[in-house]
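Once you scroll down, you'll see the structures, which are given as structure tokens.
Where a number appears in this text, it was derived from the coordinates with a stated rule and is not lab data. Quick caveat, the model's predicted, so the values are computed rather than measured. Cβ atoms are built from the backbone, for glycine too; each structure is taken alone.
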Structure I
């Protein structure tokens with residue numbers, strides 16, 4: 001979601017942007033996924049199994065196994081693993097990806113491209129790229145192991161790209177993937193990673209520099225895990241035992257707008273406490289409600305004006321000098337700041353600046369609304385204040401749109 005909002009922010013700032021989801025669908029972890037489902041399939045059919053700790057836990061593995069049993073019956077019970085695992089891997093990978101796509105769409109995240117890691121290995125693409133790097137002097141061998149000379153670009157040590165058994169590492173595929181993206185004509189790449197990958201950054205920067213690209217052409221955004229709370233108490237989760245709260249469950253409980261807005265309430269590399277109960281409150285304690293309510297209030301003011309046959313003014317129709325209250329001056333200054341805010345947030349790749357700004361703008365507007373009448377018997381003042389709140393509405397709607405959050409007209 002952070003990447004989605006960064007893409008929207010860059011688009012708003014005038015950049016051409018493409019959103020791409022990288023599918024890790026090659027290598028041992030996929031075989032392990034297929035084996036996990038196969039073992040559960042056999043278990044459901046009544047065969048005694050030993051389920052290894054390194055296999056994937058969780059009820060979703062069992063659900064995929066049940067689906068395969070419904071579709072295929074017991075035909076894979078006696079199959080050799082070398083025959084069954086590729087099929088179970090393919091079915092599990094597609095099932096999980098399809099569910100991810102549905103959840104992301106409901107979360108307001110849509111990608112232009114889903115790129116499969118397997119594409120990199122077609123026509124021996126990864127090995128060819130490594131051979132090119134070897135000719136440039138950046139790959140060397142120690143026995144059967146191939147190493148990338150990442151220390152030449154400031155990394156703390158060189159990195160393995162081909163293991164002793166001949167299997168490529170994730171790093172080899174990552175070099176190839178970024179080369180593939182640059183070859184498609186992109187000037188800048190922005191990766192969004194979990195914060196636990198912090199130590200991986202220097203080697204990837206080294207990889208793209210060895211390919212001849214500028215280090216600054218790859219930006220890496222680190223996103224911390226979110227701590228889910230319920231009324232201030234942590235929600236218990238364990239990845240090892242397969243106990244976790246899914247994005248779907250969060251969406252079903254608090255809704256898309258609250259989920260998106262709350263996830264953007266801090267810098268992406270800062271820890272975030274997301275209280276599910278707070279996110280459902282219809283009060284000023286809930287930031288997204290507070291901001292959306294400001295937009296809805298302005299829509300109500302505009303409807304009231306129309307009911308009184310007061311036309312919405314344009315700037316040339318108003319006397320701006322009558323706007324002299326302190327809160328009006330603050331609102332005007334905040335509106336003037338908005339283009340600079342968008343430019344700065346886009347250049348820094350920091351979408352949380354928008355939520356900070358919206359919280360402040362909504363707070364100033366609500367204070368203004370509680371103190372002054374916008375529509376009054378003074379036609380000149382009414383016109384000026386209507387124009388002012390209309391501008392606030394435009395900015396609120398624009399900023400919420402960048403965040404992928406609705407701007408309701410009624411609440």
Structure II
């Protein structure tokens with residue numbers, strides 16, 4: 001043959017049906033077509049193999065102009081064919097329940113939905129690939145208004161999702177920059193939650209991302225519209241009048257996305273010549289799991305704030321310390337190589353609001369210094385994992401300041 005054109009059984013479409021039976025899945029696994037594609041691709045020196053209908057016109061034009069498909073074009077088509085059969089097989093293995101921690105080999109079924117203008121910086125190229133078997137996450141979001149998403153927008157929006165997914169039970173807002181929150185709050189309404197999250201650090205919010213876990217109503221839309229420069233807003237829905245108002249800022253990206261749909265079970269990170277895979281960091285610990293280690297127990301108001309603070313600190317880049325009043329952050333110190341520096345930043349951000357606040361640390365406090373910084377600023381309670389050799393000294397310092405302190409027994413690093 002000079003040309004081999006193959007369309008495989010539509011396993012991808014069937015695989016997206018959540019309740020598809022094993023029999024239906026098996027029926028749509030192509031065998032002969034895959035073998036034919038691979039055989040033709042192997043012989044690209046004399047055969048053109050076409051697996052994508054978007055290539056039909058280019059192949060037709062080549063034949064009309066040259067009388068054949070040129071060698072370099074055949075080679076490119078063969079590479080595409082091998083990539084496609086690998087993708088097809090990965091769809092099958094993942095749909096049937098591939099266990100990443102049991103298997104020796106891993107291929108991931110990803111497709112490119114659209115190119116990006118550039119990568120993290122303008123001189124870098126950028127692409128986005130989305131999971132073929134998922135209809136959730138930022139790549140699936142519907143852009144209702146504004147410019148196309150950038151590489152950094154997507155990273156930050158994903159950070160917003162990570163935060164919101166830990167607060168399903170109340171209206172929650174997160175304001176985020178460079179993939180780490182500068183304000184998190186829950187409240188009775190989504191508008192109030194956003195107002196409190198923005199107040200946490202309005203200076204850092206400039207050019208930031210806003211994530212919301214409830215439908216945006218007019219109250220919230222008016223607050224967002226008044227806010228100085230925001231890059232993106234993501235929420236599960238918007239009222240018609242809210243969307244009409246928000247669209248007046250033409251460059252602001254407005255994304256509609258169900259933030260709680262199909263939460264991934266695994267987290268993957270690329271490293272040089274490798275891929276790190278880990279199970280998702282679940283927030284499974286409960287109030288009854290926490291241990292009061294100080295002479296004074298938390299008051300009920302402190303308990304409410306401590307439980308919120310523990311959820312919030314999980315989303316902040318390590319090392320992290322944050323201060324909370326009610327159910328809103330008032331100071332966040334994150335991404336520091338020293339825990340005491342994280343505490344100093346949190347206190348500096350909070351200012352006078354630190355008085356009467358509670359503090360949370362994403363990992364154990366190895367020395368009393370970070371605790372002392374928070375206590376001197378007016379924090380009345382602390383929640384941390386515990387487990388350090390310096391725990392006795394930290395407990396002694398907390399008792400000296402009459403601070404209530406909880407040990408959770410679990411850390412939540414985020415790198």
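Key figures for this structure:
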read-out	value
Identity of the structure behind 50, 29, 17 (criterion: semi-axes √(5λ) of the Cα gyration tensor in Å, calculated), options I, II	I
When FRET efficiency 1/(1 + (r/R0)^6) of positions 187 and 227 (r between Cβ atoms, R0 = 41 Å, to 0.05) is computed for each of I, II, the largest belongs to	II
Which entry (I, II) yields the derived value 15.5 for mean count of other Cβ atoms within 10 Å over residues 3-10	II
Structure (I, II) behind the derived value 17.8 of mean count of other Cβ atoms within 10 Å over residues 35-42	II
Which entry (I, II) yields the derived value -10500 for helix-only ellipticity at 222 nm (-39500 (n - 2.57) for each DSSP H run of 4 or more, over all residues; to 500)	II
For 18.0 (Kirkwood radius over Cα pairs in Å, for residues 195-330 alone, calculated) the corresponding structure among I, II	II
Parent structure of the calculated result 6.3, given that distance in nm of label points 7 Å out along Cα→Cβ at positions 147 and 299 is the read-out and I, II the choices	I
Computed 4.6 for distance in nm of label points 7 Å out along Cα→Cβ at positions 347 and 379 - originating structure among I, II	I
Origin of the derived value 16 (relative contact order in percent (Cα under 8 Å, 6 or more apart); candidates I, II)	I
At a computed 1.00 (Rg/Rh (Cα atoms, Kirkwood Rh), for residues 115-178 alone), which of I, II	II
